Structure 1
Amino acid sequence: DKDEKSIGGLKKPPPVNKTLYYTSLLLDALAILLGWYFISIWFAVMLLVYGLVSKAYSHPAIRLKKYPIGGWLTVAVFQGAFTFMMCYVGINKYSLTSLVQAKVLIPATLSTLMLLGTYPMTQIYQHEEDAKRGDVTLSLKLGLRGTFLFVLITFVVATTAYLLYFHFYFSDYYGVAFTTALSPVVLFFLYWFYKVFRKPEAANYSRTMWLNFLSATCLNVFFIWLFLESTNLLQL
């Protein structure tokens, strides 16, 4: 990407050049080689696939980002389920056949479900620049209010799926903890929705970053706690 306005963690992104491009390719290659050497060939292959897909999302020759449904699904699947399975293979040093089991596929699917709802929110402040580039993102297609409504509905579906997963594979206790952990995110989201409903300019970069920060913090705190609690490490 050659964004001129705010994107990701950069409020004022610096101009890009060929040096940055080749440096990123070098680091990609190094990561794949290290993954092969220290973990497994399967993990290295998954790193390669993920890298190729991420480039296809942004590269002008392919530019998956310009397709509202295709770009949305690509991000949700590869940053969600695929990354979950890649980490499972890498941490445990398993082969790809280990992925074909419910205890892997269900949480992997849940990861994608969550991203299906959250990712359009990261595009909500980029409508002007995306339209200028010809990138018809899902958020641009839905509009500001439509994006909020879509994310709200998808989040309810994803949260329900998580609660069912905790009910059948852990206990309802974890489901209550999950919803409690995400309550700050929901409150901020609803407050922001109210602000945007009254004043569309409120759909800006700073509020998007605050939502990302809250979501990341709350989810990380919950899953770290879940790991410690379910493995009995807190009782040591």
Structure 2
Amino acid sequence: MQSLSDKVALVTGASRGIGRAIAWELACRGAYVAVNYRSRKDLAESLQAEIEEMGGTALAIQADVGDSDEAAELVGQTVESLGRLDIVINNAGIWEGSRLEDVEPERLEALLATNLKSAFYVTGPALPIMKEAGWGRVVNISSVIGVTGYPGDTMYAATKAGLFGFTKSLARELARFGITVNAVVPGFIDTDMADDTGDETRERILKTIPMRRYGKALDVAELVAFLCESGDYITGQLFTVDGGYTI
């Protein structure tokens, strides 16, 4: 029997990278998956098709989760189309490097909206549904940059570190309702976002990882799936998946 059979999961930013791997892994374990995307409809619909081809259930739903109204509509559409909502994976994220003195207010607002505010906007409307069911999982996808910092990444680091406080505080609020809240903190994962850093930077970073390799999106997805299916007594925790980078 698939461990997440009949559970419904909403994965934000699921059209590619880590989000895509998480959506696929949850579907493989039996969950019905809402595949959220902002602009890459083609990739989201191809993932939906792949999940359906292997016998799963998925639905691609467009929404900018950095907008509170669109995020609420996303949750509503998920429940209306798939019948319930048990699992929220706050994965949507964007990266933009900039020295602090060069930070443009509108770019800071964009990163805050997508990387941090979206967790509030998506999780909030989902909570009454989870509370009524007496069961729920919230997993927030952060980054080791939020733990260690990185030169030229003050905006990104601040937004990802903000998820730590969100995770711990919300875990305390929701524990008595049977809802767990955890954060998964990927290191340097081999995705298209990592490709944007350039070859020289990639090589420099590689030397700082004890395992001497970049992680795979599946490394993150498998931990997320474990927290969703087996983590009944695990809440408020931050789990790094980084090949030893933060040791």
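All of the numbers you see were taken from the coordinates with simple rules; none came from a lab. All values derive from a computational prediction rather than experimental measurement. Cβ atoms are built from the backbone, for glycine too; each structure is taken alone.
If Cα Rg over 2.2 N^0.38 Å, for residues 64-191 alone is computed to be 1.10, which of 1, 2 is the source?
Structure of origin is 2.
Taking helix-only ellipticity at 222 nm (-39500 (n - 2.57) for each DSSP H run of 4 or more, over all residues; to 500) from the coordinates of each of 1, 2, which one would give -24000?
Of the options listed, only 1 reproduces it.
Name the one structure among 1, 2 that Cα extents along the principal axes in Å of 52, 44, 30 was derived from.
Here the read-out was taken from 1.
Determine which structure produced the value 1.6 for distance in nm of label points 7 Å out along Cα→Cβ at positions 96 and 152, calculated from the coordinates; the candidates are 1, 2.
Going through each structure in turn, the value belongs to 2.
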